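Below, each structure is written out as structure tokens.
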Structure P
Amino acid sequence: MKTNLPFVLVVCCLTFASSDAAVQDKKGETLSGVVESVDGHKITVNHRRKSRGFTLDDKAKINYVSFLNAKKEIKPGFFVRAGVDANGRCSQLWVTLPIPEENLKPSAEMLTMTPAELHQMADSNGDGELSYVEYATAIYRSAKHGPVGFEKSDRDKSGTLNPEEFASKLESIKWWRISRKTPAEWHTESDSNSDGVLSKQEFVTFLGSTAHLDVFLKRADKDRSGDISVVELAGFIDTILQ
């Protein structure tokens, strides 16, 4: 019996394509946002303005971030970051008490404050420590990145940030780091070949990471030249600080 080679090739290609699609569908994701409802192990969260549900695994590691004297539970209005597999099951969860949902921008006064002054300003109850709620209300707010970064910075595992821990944490917060120098100073420091513009790699040096690089580059490169002038960098910095 003769084999129809073109037909076999088509079938093989479709099979591989289906397999690739299946692999892509099997990838997990991170869901973060405010809890809408809790029904046993089933949790629904408002993730990027959409209701998304996941099931908490029986052996899931739950990190109650800075709950201090609060009861460790998961309730509507709390915030979560959940690592969810392709089957919708969560094996690691970060939970925080309610924090404001709107975007947080530093005030003009904050941009000139020292770490000690910012710590005192954010310490709403005056106990000399910053809880996660105080930190997320006044300094940095991100349901996805905030809880994890806060826990890593809490080196003594007290559930709060003391002035020393807070000062170290500030170095990783973009608005704080950028506000320490003028746009011209940043541009000169990052322009390694001194040609008067920042290449994509030099822009990475300024940013301090490649996270969201293409988005930031598009926002900064107003004339679409592929390089960043001092004026363009100043405009980009304004979008971070204002």
Structure Q
Amino acid sequence: MRRKIVAGNWKMNLTRSEAKKLFEEVANLKSDLSCDVYQFVPSLFIADLLDAHLSSPVIGAQNAHPKSNGAFTGEISMHQLKDMGVKAILIGHSERRHFFGETNEFLKEKVDAAISEGLTLFFCCGESLEQRENGNHEQVVISQLKASLFHLPEKDFTNVVIAYEPVWAIGTGKTASSGQANEMHSAIRSAVAGNYSIEVAEKTSILYGGSCKPSNAKELFSKEHIDGGLIGGASLKAEEFEGIINAWK
């Protein structure tokens, strides 16, 4: 049975005190959690949050360099994150691709580094509005997976979560309809099955990322191939994040 997951991506937000407060509020949710909860936090807050010694939410990093060490000023390695106690890493987010020029080849290096460190890998994929309007959206997303992810051996895919994020719906207030999202998730699952096996595909959690809110989460999560959400803005307010978690009830 596939894991149900709600993961927050704080991006470059919050101060140290705000981060501690929000993390504690989410950690103290006792509403009969029916899904796994992750928080992808800015790296400078990781040590503080790990010191809380809380089993949930699971702390993840938003970015890391694929090399384990070396002359990469300003970077943090996955090896260093693993040594700190980080459990998960976010790779391939559209903002990393767009603003920082991360290519499919570079993301492939990151994928390999994450797997070698035993991190749970959340791999993002998605299309632009132009690509969707041109009818190339499935081709674009599958090509991203093939270029950066599908080289992994089948045994390593148990540590992979895929997050589909239509770029045109991130932070815009626009949301793919539940039907559109489910259709793409189905295409992704079929691609996983074609590259590995139906069994692997049925065990792979695929999340929707793109303006998921308490008001639409239940509808999105009701679809056959949507196993949860990668949440941006709504993850910065505990009550909104809780509303999305509770959509699994």
Structure R
Amino acid sequence: MRKKIVAGNWKMNTTVAEGVELAKAVAAASSQVPSQVGLVVAPPFTHLVSVAEALKGSKVELSAQNCADKEKGAYTGEVAVNMLTSAGCQWTILGHSERRQYYGETDEKLVEKTKLALAAGLGVILCVGENLDEREAGKHFDVVTAQIKNVLYNFTEADMAKVVVAYEPVWAIGTGKTATAEQAEEIHACIRKVLADKFGAKVADDTTILYGGSCKPSNAKELFAQPDIDGGLIGGAALKADDFIQIALSF
């Protein structure tokens, strides 16, 4: 059975003090969540050490929102994977649509980041997804397939044990458009097939694939009922502990 995961990406929100309070609230409520459902929170870099402390003794794991594509050196403003592990991280998100869109993150860079993260013992939540133009042009399967191949086909079956894929329908985030559960499922099934083509059916079946398109308490149950949707990468709803836990209780 592949792992069910609900991960909260806080993005550029909360002060350190606010983040600690949010983490404490999530940690306190996490005992309500069944043991087979994993919980992950991804605060800003500035919060990691303090949030790691706030999560101690709970089932909630800690993720960064990004990492550098270099081990160390004269890279002002970057954060290396060994800094993340030393701060208490077990995960990092890579390739989020906002990183790709606003900061020019390429698949080539993501290969380097993924290599470093896995070598450091971090789990990787790799984001893929198509924008509105690509969706309307009917290229959504091609775009997502290419993103998976360009990054994950550089890794081994053993590496895949530490990789989670998160599908973001970029066209449905903040646009007023909504991805249906069926639209989400068909892309998740496509991702699993692309993984199976390279790594075999067992690895594909064992890989957790999360939905990252405005998942909230009101639609989580319908989404999570789909056979290939194994949880969510949650944005806005992750900033409220009650909403985040309600989503985790939707399986």
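Before moving on, here are some points about what is shown:
- Distance in nm of label points 7 Å out along Cα→Cβ at positions 193 and 233 - structure with the largest value, from P, Q, R: Q
- Comparison of P, Q, R by FRET efficiency 1/(1 + (r/R0)^6) of positions 57 and 113 (r between Cβ atoms, R0 = 25 Å, to 0.05) - largest value held by: Q
FYI, it's all coordinate maths here, none of it is from the lab. Predicted model, so just to flag it, every value in this text is computed and none were measured. Cβ atoms are built from the backbone, for glycine too; each structure is taken alone.
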